[in-house]
1. Compare mean count of other Cβ atoms within 10 Å over residues 172-179 across structures P, Q and report the one with the greatest value.
2. Thinking only about relative contact order in percent (Cα under 8 Å, 6 or more apart), which of P, Q has the largest value?
3. Once Cα Rg over 2.2 N^0.38 Å, for residues 252-355 alone is calculated for every structure in P, Q, which label goes with the largest value?
4. Looking at structures P, Q, which one was volume of the Cα convex hull per residue in Å³, for residues 52-195 alone calculated from, given that it came out as 180?
5. With distance in nm of label points 7 Å out along Cα→Cβ at positions 20 and 244 derived from the coordinates and found to be 4.1, which of P, Q does the value describe?
Structure P
Amino acid sequence: MKTTQNTTEFKQKALHWANQFDVCCFLDSNQYKDHYSAYDFVIAADVKEELKCNSGNAFEKLKAFYEKHHQWLFGFFSYDIKNEIENLQSNNTDNLNFPELYFFVPKYLIACKNGRPEVLIGTDSILSEIDNYCIEEISNSIPLEIESKINKNQYIETVETLKNHIIRGDIYEVNFCHEFFAKNALINPVQTFELLNQLSPTPFAGYFKVYNHYILSATPERFLAKRNSKLISQPIKGTAKRSSNSAEDEEIKIQLKNDLKEQSENVMIVDLVRHDLTKSAVKGSVKVDELFGIYSFPQVHQMISTISCELNPAIHFIDAIKNAFPMGSMTGAPKIKAMELIEQYEETKRGVYSGSFGCINPNGDFDFNVVIRSILYNSANQYLSFQVGGAITYQSDAEKEYEECLLKASAILKVLGVH
């Protein structure tokens, strides 16, 4: 074990070093203090064993994979794994073609806590290999032409249609998303991620490379974590733009905290998460640790609530993930009806977007994020995509919802050179 002189420089070199392999995963807390995070960042590289499958019995396969190896696993769940949990379908267009579930046991694993990198899998010589690694600077050569799957008028029309479903009593809330994309996109994924992570550092950021598929994520949201026998979920509902004027910024923060519309959106999802956790909990142990907490990030303030429970010892931790998936913040309430309407009104298959990626440790503790504020890229067909969305309720103003979508997209557009 050793302390590097410059953690930031080591982190950058480690990411570029890991990126030389066909598969790697980098999870970064960006120095955000969190009760549940075990490390400041972790980097897993190269494949010892891997599991790749689509929905059907993916969770059972993952359970068997974990039981066989009892080792660190890194991977992702695509949103469309929902189809094996409920009687649902995903028939919308998909130009990214990610696997629906992917996990791997890494050959190398480095974790950093308090500026001290440690090799968890592999030999200590990796640290000096990383220290001496030479970063090759390659700029993005071709400007991207970003298109939107639906225009503003179509978006507003769809929001009004969804509000009619709410008036009819089909749902209380639905998360409606739409896609921005670029064809013939030539990017340097690792450098694009670094730009995104600099511009919008968030506590659950990450870079995931699986052969020709890349997730470049600046997500602020935790889906589900397990620490010993405790499960923790932290849904986000409620967004407000930051101001460069500190007094005005503080005022925006207070307004968000007291905004009844944002509170009602948030509490609906809190109830949904409580219901999801109940399926895996020791009876009577589900509790709301924090309601309507306001947290600040470089681009936005967010309203975040924390719900926890004790995991029933009779339930496998992977079934606990299944019982809560997909996350309520990205679906709506009631969940199944909301997912049916998402399929009906969205134009693009969600795939990894609004799914989750993270890691499981050998003891069965895990931490998974929500894939939002993320660029998805297929380097084989040069298709780049990112989606944005928001919660639609009876009180939603379609125009303001559209503006909120653009706010959520702003950091990504900036990174991709679109102003």
Structure Q
Amino acid sequence: MDKQEFVSKLVVKNDTKILMLIMDGLGGAPELGGMTELEAANTPNMDALAKASDLGQSVPVIPGITPGSGPGHLGLFGYDSIQYQIGRGILEALGIGLEVSEKDVVARGNFATFKDGIVVDRRAGRPATEENVKVCEKINATIKEINGVKVQVFPGKEHRFVLKLTGDGLDDKLTDADPQRAGEPVMYAEALDENSKKTAEVVNEFIKRVAELLRDEEKISGCLLRGFSKYPSLPQFPEVYKLRSAAIATYPMYKGLAKLVGMDVLDVPSKEEEMDMIKAEIKVLKDNYDKYDFFYFHVKHTDSFGEDANFEAKVNVIEVVDQVLPEILAMKFDAVAITGDHSTPALVGGHSWHPVPLLVHSKYSRYGLSSSFNEKECARGSLGTIEARDLMTLLLANSMRLEKYGA
């Protein structure tokens, strides 16, 4: 019996409300004057909450391992991300509302800038979504089939898109066709077993044809592909934890992950400004407060600016969340967690292996031990260092949703 199955047997229903507020890539590393982004941010509301909460830090997978967003979130939802290995493609596909059948393989794509066989920019300068849509239309009009396999691309936000392959004899055991950093040669997928050779051939031909089609473009001149996946099967979050569960997120991948584990994904109107976007999410939270027991509330750009190595911009997003925190907490949640799915220090310019700051608040918290919410305080907090997948158990306990174990 795994840990999630064990916890599920102790869960009881009641009327309590749980909020999991995820600032994607929240954790940092010291940079400006020896401070992390969270330490440098002006966060009076999080600091005040920290004084009445338990603090700690979580390890998304195992110490030293740098997680993707998929494993990072699966851990927060109580799943063993080593046991349940899920390609990022299926998360992105479900997040934009694609139907995925047993004959399909999907992958997450980045439009990128290629020059002389080198990946100059993995995100093609983060183009406007409208430009992404036009490029996808151009590809779909030109590349419809490869080796008897139907090929379709679907736009996401900014530089992201989904590749969907449909045909017989496809499998998803492929290496990523993405060097993961600029300045490296264009990469192609390799089959990891005999059953995936056909898929690798189709994928690599697609990459070549896209580069040829877009060769005269200044920024969007190629594509990177990763997270090849077919549709997986996971225990369903609402059934495991006996929670009416809702996800409030704006980016396709996170919607897809929530959908995959069985949460209801609530629609959030698209907004340009950070404050407006988070305010739109808060309105959805308020409008649906009475309908659900558990809310997953996702903030993306802490991660985006960390990946861009933009320390100040990441600080600003943290401060925006802090400004609206009183409005969120006014809705009276019985158990609240504030954390991230992984660390994305601007110093690194990408995801990292650092433990993630964690705050858990309820009326049962052993408060008074911490003065503020940041990496240093969390490292010495009452929760210690925990596995990310133990967070759900703590939230259930703090909302009185677990029976005693044993006599």
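1. Values: P: 23.0; Q: 19.8.
Between P, Q, the highest calculated value is found for P.
2. Values: P: 23; Q: 34.
Result for relative contact order in percent (Cα under 8 Å, 6 or more apart) over P, Q: largest is Q.
3. Comparing P, Q by Cα Rg over 2.2 N^0.38 Å, for residues 252-355 alone, the maximum is at P.
4. Details: P: 204; Q: 180.
Here the read-out was taken from Q.
5. P
Quick note: the coordinates plus some simple rules give every number you see, no bench work behind them. Computed from a predicted model, the values in this text were never measured in an experiment. Cβ atoms are built from the backbone, for glycine too; each structure is taken alone.
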